[in-house]
Structure P
Amino acid sequence: MPTEPNAEEDALALLRSLLPKTQFERPAHAIKAANRILWPKLFGESFAFLQIDDEDVADLVADHLSDEGSWLRTRLLESPKLALNILDEIDRLAAGPWGGWLARGTDFFWYYENGKRLPLRMVGGELINLATRTKVARFAAPGIIERLANRSLVPNLLLMFLVLSILPGVRALGGSHQPVYYPLMRYVICRALESADMDPDLRRALASDDVPGAWGHRVIECDEDPFESIRKGSIGETGEVIDRFGDMPFADACGGLSSFVSDPSWTELCSQLRERAIAPSVFS
């Protein structure tokens with residue numbers, strides 16, 4: 001007997017037929033090119049497409065650093081204490097019960113060489129390639145701006161959140177771990193500023209905001225499969241699906257938070273909260 005077509009294989013074949021066949025230097029380039037093709041096919045012209053990747057943030061950081069009076073330049077790069085305080089606070093958290101949630105993967109920037117992303121360490125005012133122990137750039141505006149422009153440096157996640165969310169005061173939606181590591185980032189910045197005796201207004205703002213972000217990344221719990229509805233529907237019907245989900249409160253969209261309670265990291269976090277090894281708020 002003939003078998004029913006495999007829906008997953010059909011969907012994958014359809015996706016491949018729509019995607020560009022070009023080779024890309026970086027995954028971010030491929031993702032952005034794919035979205036530019038898929039977005040109008042799925043949503044028409046009713047919804048504007050916006051995607052911000054690490055290269056866009058690199059340009060934003062370069063803009064900040066090009067301004068001689070910007071917070072990022074005067075505080076992070078030109079203050080003798082703040083950057084080191086931030087790194088010290090990350091190390092302190094990593095050594096305690098919050099360890100594993102905010103790692104010091106690289107110091108403020110990743111280094112790209114021959115298509116590989118490499119970690120850096122800040123030593124004596126220099127960004128050092130950990131693998132080769134060679135100097136990559138001085139921790140100063142001119143060299144960093146140049147390397148941001150040629151994409152040999154890109155901001156790390158902490159620096160991305162600093163310019164996209166913390167400094168402008170924009171709340172962030174993210175994955176299931178972000179409600180922990182993002183407040184820790186804010187705490188690190190706040191503590192580093194306090195140690196350097198800087199920016200009391202910013203410190204108060206960071207400490208007093210109880211909802212700096214939320215779990216909102218790819219989270220919709222409902223009786224229907226939204227992706228299936230979008231795939232099968234016309235552009236007009238897709239608009240109706242988007243409007244319906246857009247009107248849904250986050251509390252309803254998140255449903256039972258099953259991804260939270262089943263995640264081993266959250267299980268460990270709950271144990272530490274019960275044992276009072278950590279407090280519900282890092283600012284406590």
Structure Q
Amino acid sequence: DAGCKTCFGPQAQDCSSCFKGTNIYCHRGFFETAEGSCEACDSSCLTCDGIKSQCLSCDDGYYLGSGMCRLNCSLQTYPADDGICRRCPPHCDVCSDDRTCFKCSFLYLMLNGVCKASCPVGYYEDMEEGRCGQCHPTCGSCSGPLADDCETCSPFSPKLYKGACSKECLAGTYYETEIQMTQCDVFCTECHQTCMSCSGPDANQCTQCEKGLVLDPNTLLCGVTGDTDCPPGTYLHDDQFTCMGCHGHCYSCEGPGDDECLTCVVPKYLHSKHLFCVTFVKN
């Protein structure tokens with residue numbers, strides 16, 4: 001064609017370079033160079049611009065991302081219907097579209113397809129799975145999914161004891177409140193070993209005694225009568241009625257000291273010479 005400076009065929013679109021002042025038409029798969037000639041795009045590009053590796057579009061089965069044609073989109077992008085690798089939602093590494101995430105970026109947690117920096121109330125941070133897990137229904141906040149993973153309680157089960165929430169404190173415990181800046185938490189705390197129910201932690205705050213013991217209505221102490229023995233974790237006081245608490249390491253004892261144990265709570269062992277409980281016995 002007369003408009004071509006050089007060509008590879010007779011048609012106007014067969015120019016490989018043009019005379020000054022005229023624009024070249026490059027076939028698909030070619031791009032116009034600064035010198036006004038057509039040069040082949042990179043083999044991965046359907047069309048390109050400026051340089052051979054700067055793809056503008058891709059063949060079927062490939063997706064355009066960062067100027068390159070790929071079989072799979074890179075991290076934090078997804079293959080959109082228009083053949084382009086589009087950005088995932090914020091803080092998302094793997095997604096199916098711009099709304100649904102499957103895997104969050106490091107230190108972010110998944111909740112209903114959205115990545116969160118922290119979990120809302122009623123959920124716990126499952127760092128191993130990278131998600132916000134839902135607390136047990138009785139929990140207000142929690143450290144895990146189980147009923148005894150509660151840190152605070154829901155209004156429907158307000159009393160917390162050993163990580164579990166209930167409507168009322170269990171037998172052998174009483175409730176006390178701890179008023180904090182923004183909330184009032186109710187905790188169930190263990191009664192004295194001799195009490196089945198109580199109003200506080202001390203031996204003289206029993207309202208009902210453990211089986212086999214009787215309540216002194218004047219002192220509110222639970223004691224033994226007849227051939228009854230004191231329950232585990234207590235010993236008989238010199239008054240021959242009151243059951244007093246052993247040291248916390250003792251399962252049974254003959255007095256309140258840590259060196260007056262007769263048997264030990266698991267996993268401790270009784271030292272054969274000194275009658276106190278140790279984690280292990282040295283030879």
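Derivation of every value follows stated rules applied to the coordinates shown; laboratory data play no part. Because the structure is predicted, anything quoted here is derived from the model rather than measured. Cβ atoms are built from the backbone, for glycine too; each structure is taken alone.
So if we calculate distance in nm of label points 7 Å out along Cα→Cβ at positions 175 and 263 for every structure here (P, Q), which label has the highest result? Largest one: structure Q.
Comparing distance in nm of label points 7 Å out along Cα→Cβ at positions 135 and 223 across structures P, Q, the highest figure comes from P. Which one of P, Q has P(r) over Cα pairs in 10 Å bins from 0, in percent, as calculated from the coordinates, equal to 5, 22, 29, 25, 15, 4, 1, 0? Structure of origin is P. 16 is what came out when relative contact order in percent (Cα under 8 Å, 6 or more apart) was calculated for one structure; which of P, Q is it? Matching structure: P. I have 2, 10, 19, 22, 21, 16, 8, 2, 0 for P(r) over Cα pairs in 5 Å bins from 0, in percent, for residues 79-206 alone, calculated from one of the structures P, Q. Which structure is it? Clearly, the read-out refers to P.
Can you tell which of P, Q yields 1.13 when Cα Rg over 2.2 N^0.38 Å, for residues 63-118 alone is derived from it? Computed on structure Q. Looking across P, Q, the calculation of helix-only ellipticity at 222 nm (-39500 (n - 2.57) for each DSSP H run of 4 or more, over all residues; to 500) that yields -14500 traces back to P.
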